1. When you work out Cα Rg over 2.2 N^0.38 Å for each of the structures I, II, which one comes out largest?
2. Comparing structures I, II by distance in nm of label points 7 Å out along Cα→Cβ at positions 40 and 152, which one has the largest value?
3. Name the one structure among I, II that helix-only ellipticity at 222 nm (-39500 (n - 2.57) for each DSSP H run of 4 or more, over all residues; to 500) of -7500 was derived from.
Structure I
């Protein structure tokens, strides 16, 4: 194994980030840019960011690891499925495309897989033999770290966000009752708007143009009013009952998902990250209450931890996967 650093790349829906990472997990340099439209353009930007971060670090890298949004075939490097917010992303070959642009060996994984590798290698579950990762972002992603290694399955192992059994609301994938309909940032926003429209408690909301909208004034999902998850978090801290409820419901749903993971895999640790995890103090009590309600029949406790690497988790994990 070489002591040379590797580059990690995080390809998301709004931004792409590249970083040069040492063998002990230190980020020497990083670069970020908005995500363009189209697979080829995204690979162009990723390659440029790798070059920029490498130049800033002042040392060559041995290889590149990519953590990308969507379902990624770890063998071929091809994007098999992705949100419809990505244009011409499905079918893009990340491995061959980025290798051709950088001249370096490329390792490919899903972004949540990379997030978990980062947290298992240098973060919240470092040194843990087996763990699961849950990323609460716009959607809900999941990953598995079993017996000291990333478990990929056929490429979509751990996709807990599309686990059924969580009601009847239609998911973004077209099916119903998935975890994502309760525990994603998008679902929290939708459910908050629905509760306020139904007459529930709510603070002043912001319309699409930033105009204040009085609580309960006919606000419904799809009515053009956008209340961001960060604002809902702030409303919950201010005592807004509707905001507190939707975040507690999200935490309860995550707790239920953790119980399923514990029953199937007997994992003793789960790390939770993503944008919605910024509201950890509002989510954690509901998660822990759910675990206390129905503890695993094995008798083994499950420790749920918040991720600690923040926005670097995916690039650091991707860089770790790329180490020769």
Structure II
């Protein structure tokens, strides 16, 4: 597949931490890299991260993305706003449709992430921005120490998240909003002292630094923190259209080099089966970028690999 000198060799779909890390690596490998930024990375929801390596005082999601974008473009990566509408095979490479034009690409990295299932509550976006409703206890469970914590769930995932948060507080309540039969871990909740409330939540009131949830027959309850355990949906449509292997949860299977089951198609970050963490996404992206570079070198006749 012939390429003009100014055409991108590698397309990265997604401008979150995984995509931008890979862009920096590939640009420093002197690859022509195009990042398709579909907007609204999951990282932008982070009010203040205290477990981002190198930032002991914390850093906002927006600041993380800004710094990473500046770093990638410093070395020549191009970031373009827009959704990749389709991705099809073209010989040993791919054709991607982006912003009304077709791009011939040698390799693709999917860093498309997942979409959180937020509680159907008025003002939930504002509550997440203020860190009163949270979506990642692994990221910020430490901040829940000795706090009154509620977990909103609709199946046993809510129990598992509530059990995890018992590491930090003995005042954990599970608000189960799903069908009764979806909740089976009653003995575990009783053993850990997790309070159970079965009721839909009608409203959320934000009062200072506390959440007041109105539900179950007009009863008010106040919590310091509320966690959503309603799951996510992976953005894996482009890979599925190429018949890439996915798990029951819809996320992508990859090998030790972050390669999917489709040759030339790689994936990193939350769209891959594993732990949804920025540090993990960055590590996966570094592995994928190096593998892509080496695969392209081999295709160009180089015999020595990094």
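Just so you know, all these numbers are worked out from the coordinates, no wet-lab data involved. This one's a predicted model, so the numbers in the text were calculated from it and none came from an experiment. Cβ atoms are built from the backbone, for glycine too; each structure is taken alone.
1. Working: I: 1.01; II: 1.11.
Comparing I, II, the top value of Cα Rg over 2.2 N^0.38 Å belongs to II.
2. Sorting by distance in nm of label points 7 Å out along Cα→Cβ at positions 40 and 152 in descending order puts I first.
3. II
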